[in-house]
Structure 1
Amino acid sequence: MNTLDLDLVQSRAAAGDAEAQYVLGRQYAGRGQFSRARRWLRAAADQGHAGALTELGLFELFAIGTPTDIAAATRLLTLAEAAGSPEAAYQLAVIGWCLKDVPFDLDSLSDRLLRSALGGFPQGLRAIALVYARTGGDAEAFVEPCLEQAVAQGDSLSAYLLALRLLDRGDSERARSYAATALARGVGRASIVEGASAATPAAPAIAPLSDLPRPGLRDPIDCPRQRHSDRPFIETIDGVLSPLECEFVIALGEPYLDRSVTLDDKGQLLSHSSYRSSSEMAFYSFQEDYALRWLQWRMVDLAGAPLSHAEHTVLLRYLPGQEYRPHRDYLPPSSPGNGDTPDVPGQRVNTVFCYLNDVEEGGETAFPLQQIKIKPRKGRVVFFKNLLANGLPDSTTLHAGMPVVRGEKWLATLWTRQRRFRTY
């Protein structure tokens with residue numbers, strides 16, 4: 001925005017124009033001047049401006065220039081949703097997966113996702129496309145239109161997902177074009193689409209969607225389970241995540257990978273160790289989106305645990321030669337949050353992780369005391385219990401990530417606690 005335009009916006013904002021107040025508030029927020037931003041956004045919100053109400057709600061939710069206030073965030077986002085903001089509907093759907101003191105309601109989560117997608121919010125379009133892809137049936141016809149509109153709205157990850165869909169059904173030319181779009185917008189994972197770097201990026205037209213089917217969030221797939229051990233309890237469940245969902249998780253987290261760390265014996269300090277040579281990133285609340293929460297919920301639901309009790313998902317990558325030597329997942333007694341009082345999460349009850357790709361050679365998960373080795377398979381979940389029936393740590397849960405010999409290994413890991421871990 002040039003000086004002349006800014007002067008005009010300031011003049012209109014001072015005269016009470018809600019849209020100008022909203023624009024000015026976002027300008028100040030972009031510069032990190034949050035007090036001024038809140039002043040102008042509040043002025044617009046007082047006039048019922050949906051965008052301003054949404055921005056203020058996000059300020060409260062993500063502690064932007066103010067401490068986190070979930071109640072205030074929910075109230076503001078609810079007002080914004082009522083005023084017609086598809087982004088507010090989306091954000092309410094995201095936090096609704098594990099919002100404290102609010103009953104878990106799949107119907108509400110489904111309705112809000114639909115509202116955000118019909119309103120053209122790109123992350124909502126991407127999420128609903130993934131739900132439709134999993135659901136199949138008549139909803140299958142809406143996957144690509146939703147992704148196309150999300151790409152047209154600027155969503156880079158949707159371009160990659162669309163490229164994979166097109167590639168899967170043999171439309172390699174368009175697949176390369178959308179992969180080129182994803183690459184140009186910073187999705188490095190799209191380079192796995194052959195010829196993407198030499199293709200011309202796609203330029204989809206915006207085609208508003210006037211009608212979409214209500215998404216069904218219950219997983220329609222019957223995933224076969226196999227019991228490997230009763231002590232400790234170890235199961236594998238195949239096909240929990242689809243190939244498209246696995247690639248979505250990888251692409252979402254890959255840009256943020258860093259060298260893995262381990263917790264010391266006292267449970268106090270994180271440090272690099274030769275024991276663990278992988279790379280990782282954690283999806284904290286502000287990095288999560290609706291589809292990722294839906295996938296996590298499906299994973300922990302297999303363990304009979306609510307998503308609110310799960311730690312943040314960790315994405316892991318192992319390259320050739322990398323490993324995680326034998327270890328146990330339960331926490332040392334002095335670890336923060338590991339206690340018996342109801343106000344802390346307590347001990348890690350379950351480990352639930354999903355392999356996100358097939359490994360060419362190596363990379364098995366080994367349980368040496370039981371002489372069990374589990375081979376990585378895309379979409380396969382491994383689930384085991386870290387505690388005995390009496391709540392004490394089970395020392396027989398010793399396990400290891402074996403060295404990758406050829407290729408690479410990707411997985412997404414969740415640990416569930418005895419009590420609530422997430423605020424929202």
Structure 2
Amino acid sequence: MKTKLLVAGGIIVVAIVWAFTVRRGKAEADDSLRTAANETGAIAAVVRVQRGAIENSLTISGEFRPFQDVDVHAKVAGYIKVIYVDVGDHVKTGQTLAVLEVPELEAQLSGATAAVARSEEEINRAKGDVERAKSAHMASHAMYERLRQAAETRPGLVAQQEVDDAMAKDQENEAQVSSAKSALSAAEQALAVANANQKQYAALSGYTKIVAPFTGVITLRNADTGALIAAGTSSNTQAMPVVRLAEISKLRLVLPVPESLAAQIHLGDPVKVHVQALNEDFVGKVSRFANSLDLQTRTMETEIDFENKSGRLYPGMYAQTVLETSSRQSALLVPLEALTQKQGDTHVLVVNAPDTVEDRVVKLGLQGKRRAEVVDGLAEGDRVIIGNQSQFRNGEKVVPKETSLPSLEAGGTN
């Protein structure tokens with residue numbers, strides 16, 4: 001037991017001596033660095049200018065919307081006789097959603113059908129009257145012609161009174177033919193009106209069946225069996241829709257693109273979307289944009305279509321969208337921490353070969369989240385100071401301490 005205690009005590013002593021030695025070495029290193037700084041200048045964190053890829057992109061939050069979304073109203077007022085769908089049901093184009101019961105419409109359709117039958121009978125009667133009038137006119141006209149020819153051939157054989165009576169009878173029958181034809185025309189017009197009324201009531205009767213205008217899913221139901229539904233065409237009432245139908249097999253992602261980037265949006269531009277709810281990325285293309293700015297928000301509404309046959313995406317989901325407006329390969333890149341703005345110019349502090357600070361004006365190109373492209377003022381391999389530029393002066397001697405930023409990839413993270 002005593003031997004174990006001695007061994008443990010020896011280990012503790014060795015650990016203490018080792019810790020003291022490490023701390024002393026570190027302190028001596030810090031002292032030497034501070035001494036060098038005091039002799040030659042302040043310590044400056046620098047990064048070398050490098051070439052790489054950069055993209056100018058914008059991240060916007062957008063919301064998925066149904067490709068089509070409508071309230072389905074009743075064309076005519078009536079009672080719900082039966083409703084076949086409920087919230088969440090998937091329906092197809094032309095599928096019957098509900099049937100209305102409209103007793104007065106049935107009576108109107110029956111009356112219009114009877115009016116058509118009556119008009120057809122009137123036409124048949126008028127046609128008979130025309131034929132009879134034509135026959136009477138032919139007989140009277142033939143009689144008049146015979147008497148007239150006989151009177152002209154053998155004067156005195158036929159009394160002039162008989163000739164005049166025959167001519168009057170002929171003219172009377174001719175007038176009756178015209179009257180019968182007019183009656184027939186009126187009957188035909190009445191039949192046309194009756195047919196129009198019948199078609200109107202038949203069409204309205206067809207509206208008692210409420211059908212789906214497109215394939216989609218029922219997202220809202222406002223009526224049950226027996227409920228009184230107002231006609232959706234009435235402008236005097238706020239008619240409630242029977243159901244709400246949305247097409248979700250294809251969705252629109254609506255993005256408010258700011259004015260500064262609106263001119264750079266083009267049809268077919270690739271769009272990368274991250275849906276937080278699914279923690280998954282989707283890729284789409286710009287499908288359409290408004291070509292006009294909202295005067296209040298100064299943004300342009302831009303839409304990206306996404307196929308959603310699997311139904312994984314839901315209308316109302318939010319997504320983070322990255323719009324890549326421009327990119328450059330092998331660009332000269334500098335960290336944003338190295339840039340300062342003075343009197344409208346962009347400056348960087350460069351540590352030149354003799355470790356002296358040099359203030360330079362640079363011109364920038366594309367700018368990412370962490371880096372910017374330099375098009376003039378720097379060369380590859382130059383050392384630029386990052387952070388706390390205000391404590392350094394042009395021409396000052398410094399001790400450069402080279403560091404590196406985390407590697408950055410293209411795609412809007414530069």
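Bear in mind that the values in this text are calculations on the coordinates, not laboratory data. Computed from a predicted structure; not experimentally measured. Cβ atoms are built from the backbone, for glycine too; each structure is taken alone.
Computed over structures 1, 2, distance in nm of label points 7 Å out along Cα→Cβ at positions 308 and 380 reaches its largest value in 2. The value 23.0, 75 for Rg and Dmax of the Cα atoms in Å was derived from one model only; which of 1, 2 is it? Of the structures listed, the value fits 1. Computing Rg/Rh (Cα atoms, Kirkwood Rh), for residues 212-363 alone across structures 1, 2 gives 0.95 for structure 1. Once relative contact order in percent (Cα under 8 Å, 6 or more apart) is computed for every structure in 1, 2, the highest value turns out to be that of 2.
Computing Cα Rg over 2.2 N^0.38 Å, for residues 108-155 alone across structures 1, 2 gives 1.02 for structure 1. Computing P(r) over Cα pairs in 5 Å bins from 0, in percent, for residues 68-131 alone across structures 1, 2 gives 4, 21, 29, 26, 15, 5, 0 for structure 1.
Please state which of the structures 1, 2 yields 2.4 when distance in nm of label points 7 Å out along Cα→Cβ at positions 76 and 252 is computed from it. Structure 1 accounts for this read-out.
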